[in-house]
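A.B. asks: Structures for review follow.
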Structure 1
Amino acid sequence: MFIVQRGTLLSFSSSTYTASVLLTPSASTAIDAVPVSRGIASAELVAGRRVAVAIFDGANPEDAMVVGVW
């Protein structure tokens with residue numbers, strides 16, 4: 001089972017296709033090196049954009065993937 005949580009994109013690395021994301025509503029829970037779905041164009045991954053993050057293990061927010069952007 002997984003959950004989907006909102007976040008804000010802090011940065012994106014096109015070479016590794018990973019991101020740093022600040023999860024909402026927590027203003028202090030940022031996670032780094034989050035894999036990003038290759039179905040999302042790199043041009044869409046601009047700092048400040050809102051993202052949907054699938055978290056596969058609720059006890060480990062680093063076990064996640066960015067699955068959407070708006």
Structure 2
Amino acid sequence: MDDMARFLILIGGAILLLGVILLLVGRIPWLGRLPGDFHFSRGNVSCTIPLATSLLLSLLLTIILNIVLRLWHK
């Protein structure tokens with residue numbers, strides 16, 4: 001039971017952290033408007049492809065995850 005309780009607390013903390021990140025992302029004005037982010041619109045239809053933003057976030061998250069995992073395994 002202790003393992004299940006710890007797992008649920010960990011999942012709850014991860015969901016809380018994700019919610020805070022989603023709240024803060026909307027306040028970054030340049031996110032989604034980088035050079036390399038494509039936006040197409042025609043009439044009432046628009047399509048956004050945030051390619052550069054996705055690559056930047058992937059790079060940052062990879063670096064952060066590697067640092068956390070290296071510190072955790074010591």
Structure 3
Amino acid sequence: MRTNIVLDDRLIEEAMRASQARTKREAVDIALRAYVETKNRTDLRTLAGTVEFYDGYDYKELRRIPHVSD
């Protein structure tokens with residue numbers, strides 16, 4: 001979709017530096033994708049009380065077990 005918008009020059013320059021975008025269009029695209037991804041992410045607070053752990057579950061012990069990479 002083609003559209004014309006007025007952007008804050010300082011903000012777009014900062015966004016271009018932060019994202020390493022080469023163009024304003026690329027910076028806006030990256031920003032919109034990040035925004036949508038963030039908004040679509042599940043809020044972990046909504047999962048409170050919905051996860052059941054088995055008896056004896058010890059997350060600290062699991063940290064000590066070396067993981068095998070594939």
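A.B. asks: Going by FRET efficiency 1/(1 + (r/R0)^6) of positions 2 and 42 (r between Cβ atoms, R0 = 35 Å, to 0.05), which of structures 1, 2, 3 comes out largest? Please report the intermediate quantities before stating the final value.
C.D. replies: On the way: 1: 0.90; 2: 0.05; 3: 0.55.
Comparing 1, 2, 3 by FRET efficiency 1/(1 + (r/R0)^6) of positions 2 and 42 (r between Cβ atoms, R0 = 35 Å, to 0.05), the maximum is at 1.
A.B. asks: Can you spot which of 1, 2, 3 the value 16.7 was calculated from, given it is Kirkwood radius over Cα pairs in Å?
C.D. replies: Details: 1: 11.6; 2: 15.5; 3: 16.7.
Working through the options, I get structure 3.
A.B. asks: Let me ask you something else. Please compute distance in nm of label points 7 Å out along Cα→Cβ at positions 10 and 34 for structures 1, 2, 3 and give me the label with the greatest value. Numbers along the way, then the final one.
C.D. replies: Numbers: 1: 1.0; 2: 3.0; 3: 1.8.
Once distance in nm of label points 7 Å out along Cα→Cβ at positions 10 and 34 is tallied for 1, 2, 3, the winner is 2.
A.B. asks: Could I ask something else about it? Out of 1, 2, 3, which structure matches 0 when helix-only ellipticity at 222 nm (-39500 (n - 2.57) for each DSSP H run of 4 or more, over all residues; to 500) is calculated?
C.D. replies: Structure 1 accounts for this read-out.
Every number in this text was worked out from the coordinates using simple rules, so none of it is lab data. Small disclaimer: the values here were computed from a predicted structure and weren't measured. Cβ atoms are built from the backbone, for glycine too; each structure is taken alone.
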